[in-house]
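Visitor: The next part holds the structures, each set out as structure tokens.
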Structure P
Amino acid sequence: MNVYKTLVYYIGMKKLAKIVLLSAMTLIVSGCSNTTKKEPIPVDVVVISGQSNGVGCTHASYIPRSIGYSKYEEYMSGYPEIQIAFDSWTKDEGPRFYSQNKSKNNDFVKVMLGQGNNEANFGPEIGIAEYTHEKYANKLFLIKYACGASNLKDDWAKRDSPMYGRFVEYVKYQMENLKSKGYLPTIKALCWMQGEGDSYDTYYQDYYNNTKGFVTNLREDFFELSGNRDFAFIDAGISNSRLWQYYRKVNEAKKQFAAESDNNIYIDTIDAGLHTSEEPYDNPDTAHYDSESEVLLGQLFAQNFEPFLTPLNSENSD
């Protein structure tokens, strides 16, 4: 073999060796990646829904006076340990029937002020995150879908209503969103702040039956999303504002439904001292909770759904 052929042969053998080596390394890396594939991380999900006090029409600007400036700064900075996806609407009489509010986020972000009806308002998510952010950090996600001025009878109790359909679709989308991020989400509770829109004649009479049908439908439809048919229904009573003519009847229906199952919980917001009579100072908006009360509403929701969350192990409890 002459020098030229020897050189060609030598170069060819080196190339072949490199190919074999690279193939072996690829197989090794591939094999390692298959064996170290991460399992989905189980997380709990709490859904928030209802009408305007669920959306959040409370003005954040009153918090420094009602609760304190340090809490205002804390709420403004937010809670990165508890994330929320939210979409809110208002029922109107126009051609669209429902109008989307300015406050919306199709991905999960930290809970903070400005996630209510608009950037100046907030909802019960603040109190929920304040109560849970240390103990359930990165183990709890919130999905909020609510509609101001909506009523249970027309907008939520029927599967074929536009609002109910959009509600389930949004929750489904966000559950899939969590799965795409490497989580295994399970719906543990629905926090329901609604009833003001049904506190009128020809509406309040059906509130119990409509609640029962609504929750039955949701437990069936959400079962397909997370495999939990027994998630808790945390139902907040409505205020005794003079705007709500039959608030007692609505709250009695809520209590009646709650008494039927350990997974149905009623929060007596009147006994808890929630109020609508102080803000704005010059002309109180008696339809919506004052800032201190809206925060307390979220805390009451969290206290009542906490027993339904996945128990924390000893390591997480430290």
Structure Q
Amino acid sequence: MLWFWMAFAIALAVVLVMGEPALRVLVAIKARQAIREDAPERHRSKAGTPTMGGVLIVTGLVMGVLLTLGIQAALAQQTLTRVWDPAVFCTTVLAFAGIGLLDDYLIIRRGKNLGLKARQKLLMQFAVATAFVAYLYLGGERGVTTALQLGDWRLDLGAWYYPLAAVFIVALSNAVNLSDGLDGLAAGLSLIAASALGSIGSLRETSWLLQGAGALGGACAGFLQYNRYPARVFMGDTGSLALGAALALLAILAKVELVAMVVLLVFWIEMLSVVLQVISFQTTGRRIFRMSPLHHHFELIGMHETRVVTMFWIAGLLCGGAGYLMAWLNR
């Protein structure tokens, strides 16, 4: 776990050092959060809070990965299977952050929660995800890259693996985006998921997963210093889209996709609550939840925001523990 903690510490330090200056810049350029019109009433007080703080997360993540790689290279301890993986990982995460940045900019400019249209955002996300899976295809090995594995069980998806991988990346990116509705919720869940993936990497001695997960966890831990209740800054789509993509890419590159599905279960439940709500309302005219995503439902039944976040963090810890146990039993 040495490289996990090395990357974690670097990313954490980068975010903490940049934090206050970045907040001043966001305030100066009037990058203020616009609240959805149907949001719970208590969220009205959050209007005007600086947003686009995801820039801090992405910077910490990329710096954590690159500086850790530099240290490994200096010590001649790099164990990368494919030398281009870190560069492609960072580039893809930055591309998703760029999509989110554009969305945040349009929301700020218009003064209301109307950024990119859903179709536009999805097209951009799939374009980036397709470029990533094209990289996988060009450097892949049939039966290895295209296989899902858990212990001795293997399922080779063949050519179907690549489009499914693209869907996985885009879906998780949007799932994290949907989870970013309460102070510290998405950042805390991502920290927990990254730590779980890092622990799983320690079982397999997969250095790439260790340093990538460590940098992601450290960046989220640093951001929580400014994003925990009451939040001084929001990550915006800049951060949430990048976080989801980063988690998906780590799972794919380290070949722990099945275990990651369990680790990331809270994000999938948040997305499922939105899907079920839409289907129910359009087919029956009734809502299953008072509001979706699910965390808003708990708010509207009377739970305080901090209690909801704590409950979801505990659920995230349980899912991370279950994923680690699954990996340990099948190591």
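Visitor: Work out the source of 3.2 here, i.e. which of P, Q gives that when distance in nm of label points 7 Å out along Cα→Cβ at positions 118 and 270 is computed.
Guide: On the way: P: 3.2; Q: 1.8.
Working through the options, I get structure P.
Visitor: Out of P, Q, which one gives -12500 for helix-only ellipticity at 222 nm (-39500 (n - 2.57) for each DSSP H run of 4 or more, over all residues; to 500) as computed from the coordinates?
Guide: P
Visitor: Given 27 as the derived value for relative contact order in percent (Cα under 8 Å, 6 or more apart), which of the supplied structures P, Q does it correspond to?
Guide: On the way: P: 21; Q: 27.
That value comes from structure Q.
Visitor: Can you tell which of P, Q yields 0.96 when Rg/Rh (Cα atoms, Kirkwood Rh) is derived from it? Before the final figure, lay out each step's value.
Guide: Numbers: P: 1.21; Q: 0.96.
So the calculation was done on Q.
Taken together, the values in this text are just the output of simple stated rules run on the coordinates, not laboratory data. Just so you know, these numbers come straight off a predicted model, no measurement behind them. Cβ atoms are built from the backbone, for glycine too; each structure is taken alone.
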